[in-house]
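Got some structures for you, see below.
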Structure 1
Amino acid sequence: MLPTESATRSAYAVGIRAEGLTKQYGDKAAVSDLSFSAEPGVITGFLGPNGSGKSTTLRMLLGLVRPTQGKITIGGHHIAELDDPARTIGTLLDARAIHPHRTAQDHLLAFAHAAGLGRERVDEVLEIVGLTDAATRRAGEYSLGMKQRLGIATALLGDPGVLVFDEPLNGLDPEGIRWIRTLMRKMAAEGRTILFSSHLMSEMELTADNLIVIGQGRLIAESTLDEFVRAHTTQGVTVRTASRVELVRALNRAGIKLEETPDSGLLVHGVDSATVGRIAAAEGIALEELTKVRESLEDIFLRLTHDVTDYGSQPA
């Protein structure tokens, strides 16, 4: 008898919780009083600039680094306390951490043997990640994208309820990026907890349900993706007209901030399109374009993390 969908979702219902998590290296705090959660059935994006503490946090989750204070748990337990870790959590931290002379099949068989899993599951995950035809090739011959797929196959071996992927999109071509996005959505729909990091903001915007944003080891924001964008987007519109000078004067009289755009348009801040339209109509100004501005996740992220970025560059 096959398990029902609700029974399957219940079996996977294990979340991640960080509480007051702190990691100190000498006088430098890599992570400082960090609290957040990643819930079952949800894809949670984990964002932060380089040096923000993301990797340290994930390593503490996996028991590879010991917290100075606080804790991070899986279903309320430290990873060392789990009865069957491989069937509870699967992770991908570094796609290159594979013995180059071992075939993909042998790599997975070694992990399967350690976890008490059979060869059949190895064949299943190779099929899931699209590496069946390359299973007997040495990992050293793989491209970075193929290594990412092998790392994801390793994470899936135990059919775990929690999946943690650190930069899983690196090295993937557009088809591969769409594939991992679809896979994460499918896994979340089954009730699994998905936590993943990526520097590809456009992909994060397409994939994540919730966001955790950190900077210099501290929490900056935790919310749904939609709430995050609404809360941090500055209202504005772009407008174009043949009577540009007259519109600028009218908007200035109304105390509205604006700036010129490189394409001879105007970017109007702090108001909606209806307000600009009414001011233009009152002055008898015909508008050629009036478009609401929506900041991208990348724009918002860069603005919020500007002051907490350890390494930055100047515009060319």
Structure 2
Amino acid sequence: MITAKAPDTPELLEAYFYFRWLHLREPWNFPPGSEKDEYEQVSEHRILIDEEQHIIACGRVHLNTSEEAQIRHIAVAPEYRGQSYGQAILAELEQVAMDLGAVRAVTNSRETSIAFFESCGFEIEREAPKELGSLNRQQMVKRFDGKNSPLRHPDWCNELQQTWEDTIPISQHMGIKLKRYTGYRLEVAASLNKNVNLHGTMFAGSVFSLATLTGWGLIFLQLKRLQLEGEIVLGDGNIHYHKPVTLKPSAVAELTSLEGSFTKLEKGKKCPLTLTVEVLDDTKPVAEFVGQYWILPPKRNTNKKA
């Protein structure tokens, strides 16, 4: 599973700076050390790491003013490009910026990355100073106005939330809310107060339902991305409870844990998918759910006009 975090050990911090140099400075023949500047100590740094603690993406954010955040040094390892990890690390940095009180974010983009930032809601504002003395850049800005949040495809997310509330009544009773969607990772929260048992912890059945809906939601968003239609049903589900939920229940599903192909659905056949969902209590993993989902193709209208 791919995890987003700060490089919070000396080893990870060293690996983070090396990753930055390798992908953002070495291609231009700049020596190690050129990847650092005077803002490192006042910045928030984020990385995406795999299960073996290998960095696959990185980025940095710091405040220019109390309202403006500067995003820099986004890089993704070549073998992971084109899989939404760039959007994922950018979404992490945007969330940090908003947590720090920023109402807008700016970045100085090279020509080759303008399309990427535009797809994530940034707009060109003006020409920026050259990078490394020779590379042309444009300053781009994104305003956090509620409609322009770190949610990828907020229209899809709103539709998912509404679908839960309209067609799965238990979601409202549980306080199910879509928390974040980065393009590859979906985070869903629930209310502990609405799901508490006599021990002051979350009902085991509610934990199962939260995990099931989170997996269902990620598949729903994938159908949107692939421009496919189908009815998502749970065929089988197994969950392992490690610890009780006592604080802030949430669940996370990532595309990296999705097994199966949508090819059958494209051919009008039912499509089996297996997905792993991690349940958290605040930031601590407390349960793991593995669901066997089926996507049923839309029913064809066989009624003929007289």
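The numbers here are math on the coordinates, done by the rules we state, and not lab data. Nothing here was measured: the structure is a model prediction, and the numbers come from that model. Cβ atoms are built from the backbone, for glycine too; each structure is taken alone.
In table form, for the structure just shown:
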item	result
Answer label among 1, 2 for the case where relative contact order in percent (Cα under 8 Å, 6 or more apart), calculated from the coordinates, equals 11	2
Origin of the derived value -8500 (helix-only ellipticity at 222 nm (-39500 (n - 2.57) for each DSSP H run of 4 or more, over all residues; to 500); candidates 1, 2)	2
With volume of the Cα convex hull per residue in Å³, for residues 110-197 alone derived as 98, matching label from 1, 2	1
Parent structure of the calculated result 21.1, given that mean count of other Cβ atoms within 10 Å over residues 246-253 is the read-out and 1, 2 the choices	2
Origin of the derived value 3.0 (distance in nm of label points 7 Å out along Cα→Cβ at positions 254 and 294; candidates 1, 2)	2
Given 25.1 for mean count of other Cβ atoms within 10 Å over residues 214-221, calculated: source structure among 1, 2	2
Distance in nm of label points 7 Å out along Cα→Cβ at positions 102 and 158 from the coordinates reads 1.6; which among 1, 2	1
FRET efficiency 1/(1 + (r/R0)^6) of positions 142 and 166 (r between Cβ atoms, R0 = 35 Å, to 0.05) - highest-scoring structure of 1, 2	1
Among 1, 2, structure where percent of Cα pairs over 27 Å apart as derived comes to 54	1
